[in-house]
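Please treat every number below as a calculation from the coordinates, not as lab data. This one's a predicted model, so the numbers in the text were calculated from it and none came from an experiment. Cβ atoms are built from the backbone, for glycine too; each structure is taken alone.
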Structure 1
Amino acid sequence: MGAPADRVVTLKDVARAAGVHASTASRALDPSKSGCISPATVERVGRAATQLGYVPDMIAKGLRGGTTSMVGVVVADLENPFFGPVVRGISKQLESRGFVTLVAETLEDRDRFERTLNHLLSRRVDALVTTAARSGDAELLDRFAGRIPACVLAVRNIEGSGLPYVNQDDRQGGGMAADHLIELGHASLAQLRGPVDIDTFANRAEGFRRSVGDAGLVDATVGEQGEALTLEEGRRLMALTLDENPARAPTAIFAHADVMAIGAIEEMEARGLRCPEDISVIGYDDAPLVSHIQPPLSTIELPGLELGGRAGEMVLEMIDDPGSVPESVSLPARLVARESTAAPPKRGG
C-alpha cells in the first residue's frame, strides 16, 4: 500500500516497511553500493520503495556526497540522426550506475558551447561527454575539465588536448570509401567535405585524397568545405561540384556524412541525374534509416552505440579512480556497400 498522497515518502518509511535500518535501505537503493548487501535484501527494499512510491532526493544526496549523479552530454546537432545511438550508448552505460544524462546541443556555435558548459557547471555535473569539439575548443575544454571529475571526447578528438577520447579511424574510413569506388571502376571522383576545423572531417578528407592520389586518378573535389552537416550543405556542395565540372562530371561522390550524401542525391535528381546510374554516392555514419532510402545508401559505418558505450565506460573509470586518464580508443572503420554505388556509366569516346 502506498503512502498518503499528501505526504512525501522518506527513506525511513522504506526502511521501516522492509524491516531494515535506514542505512541499509540507502545502500540497497544505490546501484554503486548494493553489491555489498544480499540480493534478497536489495529485492525486499526495492519492492518496498516501489509500493510506497519512494523517490530519492538527489539534491540532498549530492550535497552529502559531493556528487549529483548527473553527466552532461553535449552534441553538435540533435537533428543529425547519427547522434541518437551515441547518446543512447552513453546513457545505457551510465544508467547502470545510477547516473542520469543531461543532453544539450551546440549547433556548431562556439559561444553556445561555452554557455552550455557553464550551465552544466552550475548544475554541478559529475562529468562531461561531448561529440561537438572543434579544433579551437581546446582551451575552453581544458578549463572545464579542470573543474569536474571526468571529461571525455567522443567521435571528434582535439589533437594534443590531453583529454581521453573514443573515435573511429577516420583516415582509414575515408580511404576505404575511395577504395570502394575505385574497385568499382571509377576514375573521376570527388568528395563533399565537412568543416575543416573538425579533425574527423580533416582525417576523412586526407584518407580519401591519399587513396585517389595513390591510384593516379582524377580528384574533382571543389575547394570549398561544408559549413555544417546538413541536407542543404550536401546539395550546395554537390551543385558546386557539378557546376565546376560541366563537361565531365565525376562519376563517384564521397560525402563526409550521410545527411550530406542524401542532399547530394537530391541535387542530382533535381538536375535529371540518377544514382547510381549516372553518379555513385557513398556517405559516412550508417545513420538510422539510410538503408531504407532509395537507393539504399552505401556508407562507412560509424558505430554510434559502441562509441557512446565506450565513452560511458571512460567516465565511470575516471569517477571511480580520480586522477586517472583512461587509454583513448580508435575503432576500425567498416564499409557497408549498398545500391547507391555501382560501376561507372559507359561514356562514348
Structure 2
Amino acid sequence: MMKKISFQDLPRLFREISETQTLIAPIEKCGQVNFGVWTPDSTLRLDALKTVKSAKGAFFPQVEDIVHFRMKDKTIDIHPAEVLTEDFVIFGVRACDARSFELLDRVFLADPVDPFYAARRKHGTVVTLACNQPEETCFCTNFGIDAADPCGDVTAWMDRDTLYLRANTEKGEALISRLENGEEAPVEDLKKSIGEILKKLPLNDLNLTGFDGDHLMEKFNDPKWEELARGCLGCGTCTFVCPTCQCYDVRDFDAGENGIQRYRCWDSCMFSDFTLMAHGTNRPTQTERFRQRFMHKLVYFPAKNEGLYSCVGCGRCLEKCPQSIHIVNVIKSLGVKEDD
C-alpha cells in the first residue's frame, strides 16, 4: 500500500521517529550535505542528489572503537566495545548507496561475521529516495541499479510538495503505517520521467565486457595501467567518498591511566603505507596501488560474487578526484572497443 505525506508535515513525522529512534538524514552543515543525526533545528536536504560522503557510514563508521585494555600491575583487563542495541532510521538513501549495502553485506556478514556491522544492519531501517534529477556523472544503470525504484525497507518518491512512500519489509511497514494512503499514479509518472532521463545520461552505456574472472590476468598485465596511473596523487579521496570501499586499519592509542583504546578507521589502498609491515609493502609503486583499487572493483569482486561489481556508479569519484582519474577512464581504456 502506498502512503503519502506533505513536505510541511515531514518535521512532524521526523519528530515522531526521533522520539523512539535515532534518525539519520541528509543534513547541510557549512555548505556541505552529508548524512547526520536529524534534530528539529537541522537543515534537511532531501533535494540534494548526492551527499559528499556516502550513506555507508551508518553501518560502517569512519571511526569506531573495538576494545579497551587497562593494565594494573601485571594484570590486563579487556573491555570489548558494546555492539549497537538501539534502533535507528536512515532516511533519503539514493539507489546507488542502497546497492552498496548489499556489497558491504557480502564482506562484513560473511564468515566470520563482523558483530559491529551486523548489529547496525539488524537495527537499521533504510528509507530510500528515487532520483528525480540524475546528473551527468551518474552511471548506476551500468550495474543494474534502478534510480527510479530503489530498494530498501521503504522506497520514497518526491513530487512537488508531497512524499510518497512504499513499504517493502516489515520494518518499513512499521515505520510508515500511521501515514495516510496515497495513489500509485503519481509514482508511476515519476518513475517514467526518471527513466527517460537515465537513458540520456552520457555514461549510460559503458562496455563492461571482459571485466570478469575469466580475463583476470589479461586485465592485470595490461600495459595501460602505467599510463592511467601516471597522474594519480595517491590522496585517497576516491576511496573516502566511495560507497563500497571497505578497507580499514586497526590502531591503538594511549587513553591515559594505563589504558589503551583500540579502534578501527577507514583506510585506503591508494596510500603508500597501506598494509605496511616490517618487511615493507607488497605494492611499492603508485601504479600497483592504482591497479589494485580498480582490479578489485571490476575484476576480483565480481569473480567471487556472481558477477556483482564493487561499483555502484554514484559518480562521486568523478566529481572529487583532483586529477580526473577515475573508474570510468579505466573502463573505457581497458574495456573492449566496439570494433574489437
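Here the criterion is relative contact order in percent (Cα under 8 Å, 6 or more apart), and among 1, 2 the highest value is seen for 2.
Of structures 1, 2, which gives 2.3 when distance in nm of label points 7 Å out along Cα→Cβ at positions 22 and 262 is computed from the coordinates? Structure 2 accounts for this read-out. Structures compared: 1, 2; top value of FRET efficiency 1/(1 + (r/R0)^6) of positions 166 and 318 (r between Cβ atoms, R0 = 30 Å, to 0.05), i.e. the largest, recorded for 1. Match the computed value 14.2 of mean count of other Cβ atoms within 10 Å over residues 174-181 to one of the structures 1, 2, and report its label. This value belongs to structure 2. Starting from the value -8000: which structure in 1, 2 was helix-only ellipticity at 222 nm (-39500 (n - 2.57) for each DSSP H run of 4 or more, over all residues; to 500) calculated from? The correct label is 2. Across the set 1, 2, mean count of other Cβ atoms within 10 Å over residues 230-237 reaches its highest value in structure 1.
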